[in-house]
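J.: Following this line, the structures themselves.
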Structure P
Amino acid sequence: MFKNVAELRDYRNLVKAALAKEKLRIVVCGGAGCVSKGANKVYEKFLSIMKEKNIEFSVVLEKENAKDVRLKKSGCHGFCEMGPLVRIEPTDWLYVKVKEEDCEEIVEKTVLKGECVERLCYTENGKTYVEQKQVPFYKLQTKLSLFNCDKIDATNIDEYLANDGYTALEKAPFEMNSEDIVNEISESGLRGRGGGGFPAGRKWSQVARQKNFPKYVVCNGDEGDPGAFMDRSVMEDDPHRMLEGMIVAGIATGASEGYIYVRAEYPVAVAKLKNAIKQATEYGLLGENILGSNFSFTIKISRGAGAFVCGEGSALTASIEGKRGMPRVKPPRTVEHGLFDKPTVLNNVETFANVPLIIVNGASWYKNYGTEKSSGTKAFALTGNVKNTGLIEVPMGTTLREIIFDIGGGMRDGKKFKAVQIGGPSGGCLTEEHLDLPLDFDSLKKVGAIIGSGGLVVMDESTCMVEVARFFMNFTQNESCGKCVPCREGTKRMLEILERIVEGKGQDGDIELLEELGEMISAMALCGLGKTAAGPVLSTIKYFRNEYEAHIYEKRCPAGECQKLKTITIDKDLCKGCSKCARLCPVGAINGKIKEPFEIDQSKCIKCGSCLSACPFKAIKEN
C-alpha cells in the first residue's frame, strides 16, 4: 500500500524500468471479436510452442529479473474484421487473421530470428502494411480514451502504472483544489460522451456547490444500444483509467463514494472491474486517506437487469437503489437529488476515461483535438455493410466520409453507400448528402441526429429503410418502461403502422400519421428514451419518403428486402415440369402438370422460399 506520492512514484519507476527491459512482446488481442474467432487458442498455442522450444519468457510484467520476451493478452485492438490479431512490440508489426498453425512460424521467425512474417500482415489493393500505425484502418485514428486498450493486460495494475497510470492522483489531491479541478475540466471543453453532450465541467460545478452530503459519483456503464461496445472495451481493457477519472470527480465535487452501473450482459466487464477495484484498494489508491491525503473514496459495482431505459440518469439511480428502473419528472435534477436523493455526478465510462488525461496534460492540450465546441475525440463502433468493421476513435469533427471510406475501407462487394444510422435507436439516419458533415454534437443536432453512445451502422443500397425504422422502433417499444403514455402507447402505435407497411398492408395517410405520432412523442415523453424514440422513423421519412410511398402505394420494396412484398414467379421457358417445387410447397400454392410449366398462385404464396432452393433448373425467380 502506497502511503504517499513518493512511494507511488518510486513504484511506478520500478515497473516502467521492468517494462523497458523487455525486448520483445507478443501481444494477442483479447477483445470479444478476436476471442470469438479463436484468439484464446492462438495464445495457448504460442504458450505451448515456446515452452517446447525452451524459450525463456514471461506472461506477466515481472518487476525483478524481467525476461527479454513476454507473451501477453491485451484488450481490444479495434480491427475486429481482421481478428485474431497479434501485434509484435516494440516493432509495431501487426499480424491479422492469425490461426493456430501460424504460431510456429511466428515463433521461429519473429521471436528467434527477429524477422517479420509478411504473409500475415494486412494487405489492401496489393500493398502490404507491416506496421500497425500504417494500416489505413489505424492511420487516421487518434486514441485517447482507448489508448491503453490494445496495449496493457487489464488484469494487472502494474501494467497500468508502467504506462503512467494514476499520475492524475499525484496532482489532483495535492496540487489542486476542488475549484481548480472543475475549472480544468470546464476549460477543456469535455462534454458527456453518453449521448447528450452536456458539458462535464458544468455538471461537476453544480454538484460541487451543493451543501447536502454525502455526495456520489456514478459511472453509467449501461451501454444498451444495439451494436455499441465502446464503454465495454474501456471497462474490460483499461478499467483503472475509468476508476482514476471517478476518483478525480470525487475530489472535485466532495463525493466520498462511487458506483459503477454495468449492464447485465457484460459479465467480463464486471469481473475486470471487481479485480481493478480490489487491486487499487490494496495499493492504497482507493479507500481511506488516499496517498496520505485527507481524501477518502470507495467504489461499488451495481449490475443492471438488462433494461435499456436504465441508461437514463434517474432510472439508473433508481435501479441502484433497488427500485424499478423508471425515469422521473425533472426538476429536481440528478445533480441536486440523485442517488439516494443526494447530489450526484453522473457521467458515462468514456467521459471518465478522458478525465485523467486532462488533469495530467491540461485543458489546452485536450482542446488541440476536436472542434471549438466539441473538443477531444469520440469512440465509435463501426458496423454494418462496411469492409472494415470494428472499434475506432477519431477526433471530434471527423467526417463520415473519412470514417466510412478511409478508415472503414468503403462498402462491401462494390455496392453503393445508402445511409448510416448514428446514435442507435435514439439517433437518426444520415445520407450521402451528409458524408462531409463533421461529426460533433452541434453539427449533428442541426440535421436531426445525435452522436448517442457512438454506434455507427453503415447501410448499402440493398437495405430497406422502412425495415430499418421498424427494427429500431421494435427495440424501443420493447424497452419502453411504460411509465408515460406518449412513449408506452405512441411507440406501440408507430410500430403497428410500420409492421403493416413492411407487410404490404400500408394505407394512405400512414406516413402523415407516423410523423404526427413521432412529433407528439418527442414533445411529450417523460425521458430521453421516449423523446428520441421516433428519431429513426422521422429521419428515414425525411430522407427516404419515396421508399415508404413505394411500400404503401405500389406494394413494392425498392430494396427487395421485405419478405411479404416479394413476388416469386416461375419462368415458363426454363421450367421442365418436374413438380419438385409443388411437392415441397407447404401451402399448395404451386400447380401444374408433369412435363409442362408450373404456376404459382400468388393469393396462396407465403413467400417462404422453399421452392427457390428446390428447383434444379433455376426456373423460379424472386422479384
Structure Q
Amino acid sequence: MTISSPQLSNSAGDNRISSLKPDRWILIFSFIVSAYMLFGRLDGWPLISPDEGRNAEVAREMSQSHSWLVPTYDGLAYLDKPAFYFKTIALSFSLFGESEGVARLSSAFFGFSLLVVVFLFCRRMYDQRTAMLAMLIVATTPLYIAFSRIVIFDMSLAFFVSSTIFTCFLAEECEGKQRIRWYLIGALSAGIATLIKGPVGFIIPTLVIAIFNGFEGRLSAMKRAFAFRNWAVFFTVVLPWFIGLSLLRPDFPYYGIMRESIARFTTTEFHRTAPVYYYAPIILGTFFAWSFLLPESIVAAWQKRKSWSRADRLFVIWAVVVVLFFSVSQSKLPGYILTAVMALGVLTARVFAMALSNNTGRAARIVWHGTMPLLLFSTITALLLGAIAFDPELLKSRLTSKQELFDPFIPAILPMALSFAFVALLSILALWTRNTRLIFAAFISFPLLLLTVNFNALSLYAETRSARSLAEKISTTIPPTTELVCIECLPNGLPFYLKRLVTVLSRDGNELTSNYVIFTLNSGKPWPEGIVPIAQSHQWLTTRTHPVYLLADKNQLAALKSIALEHGVEVINLNSKYSAVLLPTPTGN
C-alpha cells in the first residue's frame, strides 16, 4: 500500500527527482526474470484437471473443425464461455503444433503483456524504479504465476479488463483527440474482454472507473466514457459474435445471460459458494510472500490517505472494488480477483520504491517488519520439510491410505527444505543489515526457486491431476479402429492426449464439466451423439459394429466387471483409479 513520511514526498514529480536512475542492465534483468516466471518450461508438466485438459481439447477441436463461432468439447457444443480465448489457442496450435506448452502459450503471452502494460503505466505515473518493482512483484505472486501458466481464461480476461481501466484513467489525464483515442482503445478492450468471459468483461472496469471518478468528484467523466462513439466500438466488437451465435444456437441468449451470468452471481447452483471472507485467506496465500507486508501497509496508507496520488487512489479503489464485488457473489474462485492482486502488487512496489529512496523512513520500517514473519515462516517450514526429508516415515505413518501418493514426492522434499532455508538465511542477513535491496531479494527468492530448483515438485503434483499417463497406457492397449467409451467418467484431458473423441455413458452429463452440456441435456430434446443415457447403455452397446474399449473408474468397477464377465473378457487394470475392458467383436452380432 502507498505510504508517505515527512522525509519523502508522494508526488510523481518528486519521485522522479528522488529516484536513482537504474542501470540499463537492471531493467533488462527485470524483464528477463518476469519473462522466465511466465514462459519458462511451459511444457514442463502435463495438463491439470479440471480446466486445462478440457480447454485445450476445445481449442484442438476448433483448430481441426474451423468452427470458430460454436466451440465443441468432445464433439458437443461448448458455450460455457465465448470463443475468443479458444481461438487464440487454436491459432497457436496451427502455428506451433499441438502440445501442452503451446496450449499454455496464450495465457503466458497475455500475462507478460499485462506486465508490460503495468510497467509502462507505472513509469508514466510514478517512475522507472517503481515500474520495475511493480513488474517483478506482480510476476512473482503465486496467483499471477499460476494463471499465466495454465490453460484458462482468467489471464487473457485480466489483460483486457486492466487495459480498459488503464486507458479510461489515462483518457482523463489528457485533452482533445488524445482523450478520445484513449477512450476508443478502452471501448475496444472492454469489447474483447466481453468476448472472453461475457458481461463481467465490461462490468468490472465500469465499476472501478465509475467509483474512482466518483471519489475524484468528476462523475461527468462517465459521460465521456460512455460517449456514442465508444458504444459503437464496443458493439462492433461484441454484436457480430452474439448475433451470429444466437442464430446458430437459439438457446444461447437465455443460457448466456440468465444462467451463465445472472444465476452464477446470484444463486448457489454452480456449487462455488464460500463465506463472505473467502478472499481474505486467498489473498494471504496467493499474494505470498508479499502479503506479509499488507497489514502494516494498509494502516500506514489509511493514515496518510490525503497524500495519495491519483494513481494510488486508482489502485486502492481497484483492489477494493474487485474483492468486494466477488465477495458478495454466490460464485467464488481465486482467479476472479486476479486483477485485484495485480493492483496490490503495484501498491507494494510503491512501498519498496519509497523504502529504497529513504532507508530510514516509514516505508523502510514496513518492509523490515514484514521480513520478520517471512523469516519465521521460512525457518519453521524448512525445519519441518527437512525432518520429513531425512525421515519420510514421520509423515507417511499419518497418511494411511494415501501413502502411495506421497512416495513420488519424497525426492522433492529436500530441495524444497533447502529453498526455504535459503530464504530464511537471506532474511536474517537482510534484517541484520537493514538493507532494503536484500529484503527485496528475500521476498523474491522463493518464487524464483520454486520455478527452478523446485520445478520437479510442481511437475509431480501435476502428474497426480492429469490424464496424460492414463492416455499413454490406453494408447498401447487400444486398437486404432476401436471406439473409446467411458462409463460415467471422462478423465480430463483424455480426448486431447489421445487426439480422438470419447463416447460417454452418463446419467446427467456431469462428466463433461460443462454447464451448457448439462443445460442442453435437461432441455428435453434427444441427447446428441457422443453421450448416451446410462439407462440405454446395454441396448446401445448391442448396436456397435466395431470393437469397443470400455473405461471406468473405481466407482463403476463392479459394472465393468459385470460386462467383462458377460462377454468373457478380462478386466485391464490401468492404474489405481481406472480399469478397462476390450470388447473385440460387435456385441449385437
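Throughout, read-outs are computed from the coordinates displayed, never taken from laboratory work. As the structure is a prediction and not an experimental result, all values here were calculated from the model. Cβ atoms are built from the backbone, for glycine too; each structure is taken alone.
J.: Given 11 as the derived value for relative contact order in percent (Cα under 8 Å, 6 or more apart), which of the supplied structures P, Q does it correspond to? Before the final figure, lay out the partial values.
T.: Details: P: 11; Q: 17.
Derived from P, not from the others.
J.: The value 1.9 for distance in nm of label points 7 Å out along Cα→Cβ at positions 32 and 456 was derived from one model only; which of P, Q is it? If you can, show how the numbers build up before the last one.
T.: Values: P: 1.9; Q: 2.6.
Computing distance in nm of label points 7 Å out along Cα→Cβ at positions 32 and 456 on every structure in P, Q gives 1.9 only for P.
J.: Follow-up question, since we're still on this one. Assuming -11000 is helix-only ellipticity at 222 nm (-39500 (n - 2.57) for each DSSP H run of 4 or more, over all residues; to 500) as calculated from a single structure, say which of P, Q it is.
T.: Answer by label: P.
J.: Here FRET efficiency 1/(1 + (r/R0)^6) of positions 160 and 376 (r between Cβ atoms, R0 = 30 Å, to 0.05) was calculated and came to 0.90; which of the structures P, Q was it taken from?
T.: P
J.: Also, I was wondering about something else. Determine which structure produced the value 36, 18, 9 for semi-axes √(5λ) of the Cα gyration tensor in Å, for residues 368-479 alone, calculated from the coordinates; the candidates are P, Q.
T.: Q
J.: Right, here's the next one. Of the structures labelled P, Q, one was used to calculate FRET efficiency 1/(1 + (r/R0)^6) of positions 40 and 304 (r between Cβ atoms, R0 = 30 Å, to 0.05), giving 0.20. Name it.
T.: Only one of P, Q returns 0.20 for FRET efficiency 1/(1 + (r/R0)^6) of positions 40 and 304 (r between Cβ atoms, R0 = 30 Å, to 0.05), namely Q.
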